[in-house]
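For reference, the structures are reproduced in the following blocks.
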Structure I
């Protein structure tokens, strides 16, 4: 496993106040995410994962503070995952199984630079 690097998957989606999934849809999504995360864990590719909440504060360069989360191009970050892969292309192939894609969201793959 020495030749593996860490990559971050950043999950984005378009929030909607009009559409709220039913309990059945939520359960199905929960199962899909569990399967996705579980498969990566079984393959020893998962390092960590985080789901972000729906409230937050945004601090600007002038130190002003605004309520809410940052939304660009109608999308916000919903969470992230760090995976181990030999290459970014391998991480991309892992991301193609992500449930956020079937929900209209997107996954960005970024290399991680240790500090």
Structure II
């Protein structure tokens, strides 16, 4: 597992903790979108959508590029690698503990 600073991982999980941000990421899996398009599917101001996009970009989960007066948003799936690596590491530990518990319970019967 690649070592990353705790704040990078915290940023990723903070970004993923909000359902609106997860919905934005889900939309971006279908392709790039402009800020206005992303905001149209949520009942909030463009300023609020922009704050969500800032959190996603700061976490490395998406990128923004300016095209004239519009801002195009793109998914950066590599940003999810940090969270995946962290969860995979702990998944292995939990699997070991559950296997030990199962062996203990089977031995006691």
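Here, each number is a calculation from the coordinates, and none is a lab measurement. Remember, predicted model here, so these are calculated numbers, not experimental data. Cβ atoms are built from the backbone, for glycine too; each structure is taken alone.
Ranked by relative contact order in percent (Cα under 8 Å, 6 or more apart), structures I, II are led by I, which has the greatest value. Among the shown structures I, II, from which was the value -20000 of helix-only ellipticity at 222 nm (-39500 (n - 2.57) for each DSSP H run of 4 or more, over all residues; to 500) calculated? Computing helix-only ellipticity at 222 nm (-39500 (n - 2.57) for each DSSP H run of 4 or more, over all residues; to 500) on every structure in I, II gives -20000 only for II. Among candidates I, II, the computation of Cα extents along the principal axes in Å that gave 68, 30, 22 used structure II.
When FRET efficiency 1/(1 + (r/R0)^6) of positions 31 and 71 (r between Cβ atoms, R0 = 25 Å, to 0.05) is calculated for each of the structures I, II, which structure yields the highest value? Walk me through the numbers before you get to the answer.
On the way: I: 0.35; II: 0.95.
Comparing I, II, the top value of FRET efficiency 1/(1 + (r/R0)^6) of positions 31 and 71 (r between Cβ atoms, R0 = 25 Å, to 0.05) belongs to II.
Comparing distance in nm of label points 7 Å out along Cα→Cβ at positions 63 and 79 across structures I, II, the highest figure comes from I.
Here distance in nm of label points 7 Å out along Cα→Cβ at positions 7 and 47 is compared for structures I, II. The highest value is that of II. Using Rg/Rh (Cα atoms, Kirkwood Rh), for residues 39-86 alone as the calculated read-out, with 1.16 as its value, let me know the right label among I, II. That value comes from structure I.
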